[in-house]
Structure formats: C-alpha cells, structure tokens
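What follows is a set of structures for review.
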Structure P
C-alpha cells in the first residue's frame, strides 16, 4: 500500500489527502496549526466563495491570468460542477450569487471546512499537528519528510500543499517554497495578487468603512491612457485606500505596479446616462430650491460622500441650488461618473488574499502535478505559480490540483510512468 504524506491542511491539502486515501493509499496529513484550513476561515468575509458556477473549461482557464493553460488537465478532471456536487453530498447546500459566485447557504465558512475535514477523516486520513521542515531524500529518491520535532514520516510520495506567503498568521509562511528548492525547483519570487490598493487621496480615510455596492470601476493606465480593467459591484473605502471585491479583482490586472501609474475612476451612478444624470440633478435642485446645493445631494449619495463630492466639485458649499450654473452642474455630474483616485501601490504582501509566484510550473507535470525534478514529489494549490481573479477561481484551483495530485500520488511508481 502506498504511503503518502501531505504537507498543509488547507483546501488543496485536505482535498489531496482525501483523494489519495480514497484511491487506497495510507495518508498522513501534516498541519502546523492546531486547526486545519485557518486561512480558508477568513475567505469571503467568513462566507467562503467556494467556486464559480461556470461550466466552460476555456472560460475557467481565462480567469487564471498566470499560467492558466497549465491547469487544463486539473480542471478537466475536476470542474466547478464537481466541487458543487461534492459539498452538496457532504450536506452543505450551496447558492449562486452575482457573478456566479458560489457560497454555502449558511454563509458560514466553518461548514466548508468541516466538510473537507470530515471527508478526509472518513477515508482514513491521519491528521497530525506537525511542521514539515525537510524532505528526506536518499540516493536521489524521495523517502519521506522530516518534521520540526525530529520525527521522520516515511513516504512513497509527498504532496506539498502549504500555500504561499499571504496571511502568515494562518500558517502560510513559505515553507513549501523552501521544500521545493531543496528538491531543485525554481521558485518564482512571490508578489501580492488580490490585494487592497493604497491611494494618494486623503478623502479615502475620511470615507473609511463606506461600502459602495453598485458602482462601476475603470482602471486607467496613466502612461498609455488605456483602460486595463472594468468592473461593476462593491468597493470598500479604508484608511489607506480601497478594498472590497472590485479593488481585489483590479489588483490582479496591475502587473507592473509603480506609484501613481494607475488611476481608478468610479462611476457612482452607472445606471444613468450623462443626460439622465443631469436631468436628475435639475430635479433635485428644484426640489431643494432656496437651500444650499449640499442638501440636493442628500438623496443622491451616501451621507459620508456628500462633503467629499462638494469639495471636489469646486462649488461653494453655501451656494443656493438656484445659483448653481449650468457649467457647475455639468462638472458635478462628470465628477459623479468619473470619481478619481490615484493608486500609489499595493498593501503589504501579508495582506494578499493569494500570492502570485511560487513553484515554477514548467518544472511540474500538468497531467499529474508531479515534480519533474524529483519523482514522487507533487504540488497542489497556491504553492504553485498560478493565481486567478476573484470569484471562487482560486479555491477551484486548490480543489482541482489537490484532487489530481492526490489521485496520482496514490498510484504505484510504475503506474505513474
């Protein structure tokens, strides 16, 4: 019976361990934290966007901007429909929200974690609290893993699924990269992906905590004037800039970040054409005749945004609505539909939802997730140099690569040839 050691009890590791055990291997899962899947517990604001409900393989790959084609085999063998069916079978009903994002009906990440852990245990996976520090390699062959406490775990195959370097308090401290280098792998330097953006404008701090739920966003490259990303949805103002789904998604498109290279343009009234917005302002001004123009904005904007918009518009706050000129009104309308912010950089990599970079996929067999450098060594999840946009795609990568690595690691060496 094949002995498989899996390093890391995140979504990729738990999936890999269960798949290997299901295929008949004896599986030991090493996790440095007291509880499995700590990082998963903070995914999607604690709701856990488990996958994206797309049935098209090419569309799935298109949402993985870094090395998406590498995942063709993994995705082909375990699609989002498989992920959804798995959790439904585990007694976790799911729902599909905007953008085909899939969440548990309970909006509770713990239900997802519990299902993954229970599934692994049902197949006989032994989960040990232990930190793997070194691969045990004898005469060029992988023989197991040495742990921090000195314990040696013999293995015919080892799966590294220990994540990247984001949120190190959850255990993602780059252990997998060190183990991969020991096996002779190249590690692409990690950098943040799906990360909040820092902005130059001071009004962001003034708007901290404000969430815009139905705004449109354009991200413009100031060097070329080209719009590099467009989105519609939710944006959250913070003391340093912006976060929320749109900001995180936008960050994945800013591949060559330089201070003030990128400009965010928010359309606060995307449902209205410029002509319709001008007519709306005229109506609101008429309804507030004799009052200062700030009162005309109360029904148009969140309260916190009114003084910010008023200041940026250049219209004196005490000016009466019937004194606002046509040019001032049109300038105000343009501001509402092109609200500007200047990106100065990413937040620290430790705050990234996922990291870009990792084990060079050119050194990994895409059909098996096995190392080309060291037979018997496999990789799954974020430790690989793949990352996707928001919307459940990154967790789908974890499930698909984990499943494939687990099944292949459970095969005999002759079967893997």
Structure Q
C-alpha cells in the first residue's frame, strides 16, 4: 500500500484543523457559495496558469463566455506556474474559498482527485451526453483524465514537446531539418551547428523531456505496479545521451531553478545562440514572434526516435473543485463545456499553439487554414499519434523535483556515472512513493 504523498497529507491536516476550529465559519462559507441573491448572475471564479499569449487566451475566452449569456459570470485570475497554481488551489481549498474551476497539470490529476479536492465529472457527462460527445475528444489526450475509471478532468490546453529549429542557421550550415529522424541524426546536427559562437541545442533539465527520451529508449518512468523504473536501461541510455552531448559541448544545460533555467535556454534560442530548442507546442506563437523579432526563420519538427518514436503529452485539464452546491456545480460545468467545445479549442490552438483537443476542431476550416498557412502548428498534431500519458501516481511531483536535482548534478559534473545518479534519485524517491 502506497503512502499518501506529503502534499496530500499536508492538505488533509489543514482540512482537519479547519473543520475542528472553524465549523461556524465553514458553514458561513458554504452559505456564501450557494449562489446569488436572485438579482444577478451566478458568480464563479476560474484560476489559470501561465501568462503571455496563454494568459491572453484564457482572458479572451472568459470574456467571450461572459458576453454570450447573462446567467453566469466568470472571473478569471492568473496564478503563476502550474506549481504555484496547485499550491494556491490546495491552500484555498483548505481555507474554504477555492475557485470553482481551475486547471490541473495532467500528472497531478490523481493527486487532487484522491485528496477529495476535485469533483467527479462522470455524472455531468452522462446527463449531457447529447450535448457533449466524449468520442470527439482526441483519445491521445484522455489518458490523464480518469482516476479509478471516473472522469476528473477534460482536456483543455494540451501539448506535446516539439523541437524548435532555427531554420536560418540550419540553412547556413547546410542541414536539412527533415533529416533529423533518430538520436544519431540529432547528435550529428547538434555537432554541425556548434562553433565558437553557437551551440547545437540549449535546454533545461526538464523531466517532461526526459520522459520522452526514456520512452524512446524502450524504458519507462514508473512501471505498471507503480514502482520506480527510470533507473533501468532506458533511463540510463537517455541520460547518457545528454551527458555525452554536454561533454562534447553540443548541448548547453543552464543551471539554477527550473523556471530560471528554462528562461535562459529560451533566451539562447531566441537570440540565435542555439540552433535547436525543446519546448511545448504551447510556446509556438510566442517563439514565432521572437524569431521574427530576431531576424530568423523558425521551423518545428518531431522529437527524434531511438527504439521507437514516443513523446509524453502535457498541459492541463479543466477540473471542478469538490464541495460545491448544485447551483455552483451546474454553473462550473457550463463553463467547462464552453471552454472545451470544438470552437473554443480551435481558437485556443490557433492563438497559442496548444493542441486542439477535439477531433472535429482539427478538421475545422479554422485549423486547416492555419496548418496550410503555418505548417509549424501541425507538427504537434501529427506527433500526437506517438503520444502517451504521463505518470500521475501520488508523489510524482516530488519525484520530478528529486530527478531534476540529481540530473543537474550530473550535468555539472560529467565524471559521475549516469546509472549511479539515477539509482540515487530512485533511492530518494522510494520514500515518497512507498
């Protein structure tokens, strides 16, 4: 029997204390959430992660929803990164003032569901089966939506990692981006791109990317029994590839906190120092803008393959927080339906670069015209056939942090053995998962 993650235990303790010490206040909070006084629309709050074009997309869609009807009013509030959003949501839920609708990064769906913080959406779908067609959601994005066969979130802003290419630099070096199909092709291109002023690729230690390489090597992060597996042959082979490229000087791995390292890697690519860059398809609109500002052409390609081609899906699902009264539940559900409908998913995809989560949206005139005009947007859609769900067992967020620390240690000291580093990460992670 796995222990509940420290995060969930902490949340449960807060809830217990709140229930013991503030029963009257909790009752009052419950009354305040029961709806309106009958003179205005039902008020609900929606919390979201990330700014820039992603934030603009959220605000734009909420504005559309509010303007198209007058029965429900949604207030959208930016909460930072996924980690910040999750922490704030947990604290707000414990305090009895959580938003009615929020985002769960997909690997956290199970943690929130099993902690009782999010609402099972199964009954809403069943009661609305004529209006919401679950078969229209891309099956490649549904793997992180269910917990114990119950639906806890609907795909909203979903993604896969893709390879961003400085096409201008590639042309100067005589490299065809389409030639990068395998790990060996990827290494060779990075070597050709590297000179005194440029590096083949700049990337932070990002476990999402590592998951892709582990799967491509035939490995897995967590096995079917919920046991740690990233220190197996596939995980070691993937990490040795990164280590080799760092030692060769063809890969730059900025250090520091994950967000800071990610910003540095993006800056390397945006300013033309790096020829390649790994990032979410969600960054596509922004990266195209940065490429134009810095005077080079941007292209995108799929992740290279090894034993097979494989990438994890990513991004967030929309979830409803638990404990709402019926009026608030119905209002939250109407908003979730709107945000995940084909028209809105097409809008979000074209505005940001996120994947359209509905099959009908992919085939829509809006998306087909976009793919014709800007083929960079279609790469992630084509790659989705190789997509797989992320691990979402309780404690996995903590495991990711441990892995980042250990892999960064290797990137700073390449004399270390990749297997030893991963074994150390597995040993540290064991106490979190078991």
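Values quoted throughout were computed directly from the atomic coordinates according to the rules given, and no laboratory measurement underlies them. Everything numeric here is computed off the predicted structure, so don't read it as measured data. Cβ atoms are built from the backbone, for glycine too; each structure is taken alone.
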- The value -0.46, -1.34 for log10 I(q)/I(0) by the Debye sum over Cα atoms at q = 0.08, 0.14 Å⁻¹ was derived from one model only; which of P, Q is it? Q
- Identity of the structure behind 27, 53, 17, 3 (criterion: P(r) over Cα pairs in 10 Å bins from 0, in percent, for residues 200-247 alone, calculated), options P, Q: Q
- Query: If mean count of other Cβ atoms within 10 Å over residues 104-111 is computed to be 24.8, which of P, Q is the source?
  - Reply: Q
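For mean count of other Cβ atoms within 10 Å over residues 136-143, which of the structures P, Q scores highest?
Looking at the calculated values, the largest one is Q.
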- Message: Please compute distance in nm of label points 7 Å out along Cα→Cβ at positions 80 and 120 for structures P, Q and give me the label with the greatest value.
- Response: Q
- The value -8500 for helix-only ellipticity at 222 nm (-39500 (n - 2.57) for each DSSP H run of 4 or more, over all residues; to 500), derived from one of P, Q, belongs to structure P
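If you work out mean count of other Cβ atoms within 10 Å over residues 208-215 for P, Q, which one comes out largest?
Across P, Q, mean count of other Cβ atoms within 10 Å over residues 208-215 peaks for Q.
For distance in nm of label points 7 Å out along Cα→Cβ at positions 144 and 192, the calculated result is 3.4, so let me know which of P, Q that is.
Going through each structure in turn, the value belongs to Q.
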